[in-house]
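Asker: Some structures are shown below for you to check.
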Structure P
Amino acid sequence: MNEATVLTIYTDGASRGNPGAAAFAYVINRDGQPVLEEADCLGQMTNNQAEYTALIRALERALELGPHHRVIVYSDSELMVKQMNGEYRVRNEELRGLYEQACALRRRFEGPVTIRHIRREQNKRADQLCNNALDGKL
């Protein structure tokens, strides 16, 4: 079995208009390994839906790397982070399914998945990738 390393993940989701054209991005940093990045357009959705989609896609990719990894996710979406950490309830029905999907993915890891809020300026690469996707620059 591979030694458990820390996966440090930065996610971002954005929409131009709310709802509007949306995109997601994530960056996965692994100890001593190349950085993994992905970004793409999502069609029409709200900013919060795009944020959750970014988290879901990042957790799916992290699971492909192995459920034994320790995971720390950073996001500039205060709403999503507080909902995922149980500080806020999910009242929006359009977000509930995405929230439940993210929770199910989180439970598949053998150890804890920590989700922390950061300021946008601390999330520059994921933000840049997300905007590049929206601008068609991928």
Structure Q
Amino acid sequence: MILGRFTPERKEKLEYTKNLLRNLGFAPIIFDFENPSNRSTLETITTLARLSKFIVADITDPKSIPQELVTIVESMPSVKVIPIIEKGFEPWGMYDHISKYPWVLPVIEYNGKDEIDDILLKQIYKIENSC
């Protein structure tokens, strides 16, 4: 699962990440479709998170990601979280709350799409070899 903000610039990076993960043999999901009428957005995202091996969370300039990640991290210790952030940005003020959970990997900075490949490959390798 890939979480991030859906501004045009951010969406481009999320789509790039999705294609990279697909090329590695994963089935990435970006929640950018209409929410089911019988579920809240958070319910839908947590359901998808439960089906995920890991979550890539681009925490650059977040809007709803803080609430989503707190819910996911506190209730799903088997789902690793790979937080990435574009250089020049900082995690939100209370990010330290989830960063203490051992299944949340350290935040990795990237400079652009070109660096996302290397970052994710290294993090996924760590996850695959820790199981």
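Nothing in this text is a laboratory measurement; each read-out follows from the coordinates by a stated rule. Not measured: the values here are computed from a predicted model. Cβ atoms are built from the backbone, for glycine too; each structure is taken alone.
Asker: Looking just at relative contact order in percent (Cα under 8 Å, 6 or more apart), which of the labels P, Q belongs to the structure with the highest value?
Answerer: Evaluating relative contact order in percent (Cα under 8 Å, 6 or more apart) on every structure, the highest lands on P.
Asker: Still on this model: With distance in nm of label points 7 Å out along Cα→Cβ at positions 87 and 111 derived from the coordinates and found to be 2.3, which of P, Q does the value describe?
Answerer: Computed on structure P.
Asker: OK, next. Here helix-only ellipticity at 222 nm (-39500 (n - 2.57) for each DSSP H run of 4 or more, over all residues; to 500) was calculated and came to -12000; which of the structures P, Q was it taken from?
Answerer: It must be structure P, since only it matches.
Asker: Figure out for me which of the structures P, Q the number 1.00 belongs to, where FRET efficiency 1/(1 + (r/R0)^6) of positions 23 and 47 (r between Cβ atoms, R0 = 25 Å, to 0.05) was derived from the coordinates.
Answerer: P
Asker: Among the shown structures P, Q, from which was the value 1.6 of distance in nm of label points 7 Å out along Cα→Cβ at positions 7 and 119 calculated?
Answerer: Going label by label, the one that fits is Q.
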